[in-house]
Structure P
Amino acid sequence: MPILAREASIYSGITIAEYYRDMGYNVAIMADSTSRWAEALREISGRLEEMPGEEGYPAYLASRLAEYYSRAGNIKTLGNDDREGSITVLSAISPPGGDFSEPVTRNTLRLAKVFWALDFNLAHRRHYPAINWFMSYSEYMSFLEDWFLRIDRDSQRLCSDARALLREEEELKEIVALIGADILGDKQRGVFEVAKMLKEYFLLQSAYHPVDVYCPIQKTYKMLRTLLKF
């Protein structure tokens with residue numbers, strides 16, 4: 001794709017999304033990827049002989065990203081108070097070498113409230129979706145807490161316990177790698193077994209399986225509670 005077309009692509013996409021949002025639709029737009037857009041921006045900036053910023057990107061990279069993401073959200077349309085619309089922006093980032101400290105990733109993380117970190121090691125093990133459960137996060141949990149409590153009053157505790165169990169398993173893996181598995185007691189072996197079931201029976205999913213393709217959230221919490229009680 002030509003450089004100018006790449007640079008204009010996300011603006012064209014968000015403008016079309018705004019058109020349908022103003023008609024009262026809830027629109028989701030996927031930008032794949034903002035890293036390529038930023039590379040085009042860097043090349044255009046270089047040809048214009050502008051002052052480069054970090055890693056050659058223009059100094060206004062952060063403000064351009066902020067302007068783009070600020071166009072997402074809910075609105076009430078002018079001329080009709082009963083008509084509402086929204087835009088949800090999903091952006092893919094392709095950091096070189098998986099370096100999350102590079103400018104595009106770092107500035108995006110400052111703006112985005114939800115982050116799904118794809119893990120190469122999980123994908124290599126055929127664990128899909130290959131979302132790293134330690135690096136991924138959502139800052140909307142406090143806003144959605146009441147809704148989750150209506151679904152299951154123990155929802156927050158179950159999620160916290162599952163994360164704590166997976167983190168404990170990672171710490172035990174480091175000990176086993178240094179000393180060996182023979183020193184583990186029954187409790188530590190139980191942590192390994194439950195963490196394995198949590199990964200294989202709960203986190204591992206297949207979009208082609210009739211059960212995995214859709215699961216009601218009530219069933220999800222019941223499965224999680226059953227695994228943690230094991």
Structure Q
Amino acid sequence: DAVADAPGLSAEALATRLGVSGPGIGVLLPLLSSYGVVVGADDGAPGLRLGPAGEELLDEHEREEYTGHEAELLLALTHLAPALRGGGSPWRLASGDTLHESVAQDAERYGELVEECEQLVFLLGGLTADPLWESVGTCLLTGPGSASVAAALDDAGRRPRLRVAEDAVPVAVLRGHVPAPDRIDWTGGPADVAVAAKALAHRTDEEAALLLTRLAGWARTAVLV
């Protein structure tokens with residue numbers, strides 16, 4: 001954006017405008033130039049201009065690929081080395097919370113996960129066709145894929161009583177995505193089968209173990225998607 005707003009900037013002027021160090025910009029610009037994001041970084045031109053890739057990034061739809069939850073996950077990898085040395089996670093070093101704690105407290109983040117889980121439609125036909133549903137009266141759902149599982153069961157003509165075990169923010173998000181929210185018990189409890197739909201993907205090993213232990217107290221059978 002800074003180069004687009006003021007084409008012809010020198011590297012030093014760009015560093016000043018962005019409030020970063022000159023040496024830091026000096027390391028980054030050759031890499032950006034090699035990918036066509038900027039030009040003029042190493043060709044003797046009088047100033048910096050956007051390259052073809054940089055011009056594409058001005059498009060709103062292109063920018064969506066580099067913002068939001070997935071982008072923040074990638075940026076957290078800048079903390080990978082110290083996380084490996086210290087035994088923690090890059091996300092926790094970057095944000096102060098585990099990834100699960102972050103998404104469970106943020107409706108927008110959790111909503112992104114729920115929408116990503118819509119691609120499970122290509123797999124859930126196999127799940128709903130499984131004979132296990134013939135003896136299921138109550139199904140406990142958890143995870144951002146819960147809405148997709150509920151919809152798949154509905155589409156397959158499966159009508160077990162549904163309950164959802166989630167925190168308050170995820171419940172509020174999921175209510176807006178399930179086919180019939182009033183037919184669902186939004187509290188955890190005993191069930192014939194528990195389906196954890198993408199529930200482990202954003203949890204640490206310790207958080208995953210706690211969730212599975214919790215599900216084991218409610219259902220004799222668990223399905224992990």
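Every read-out reported here was derived from the displayed coordinates using simple, explicitly stated rules and does not represent laboratory data. Remember, predicted model here, so these are calculated numbers, not experimental data. Cβ atoms are built from the backbone, for glycine too; each structure is taken alone.
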One of P, Q was used to compute Rg and Dmax of the Cα atoms in Å, for residues 105-208 alone, and the answer was 12.9, 37. Which one was it? Q
For Cα Rg over 2.2 N^0.38 Å, for residues 17-128 alone, structure among P, Q ranking highest is Q
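Could you figure out which one of P, Q the value 20.6 for Kirkwood radius over Cα pairs in Å was computed from?
Q
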Which of the displayed structures (P, Q) returns the greatest value of distance in nm of label points 7 Å out along Cα→Cβ at positions 113 and 137 on calculation? Q
Source structure (of P, Q) for mean count of other Cβ atoms within 10 Å over residues 161-168, computed value 18.9: Q
Hey, helix-only ellipticity at 222 nm (-39500 (n - 2.57) for each DSSP H run of 4 or more, over all residues; to 500) derived from one of P, Q reads -13000; which structure? Q
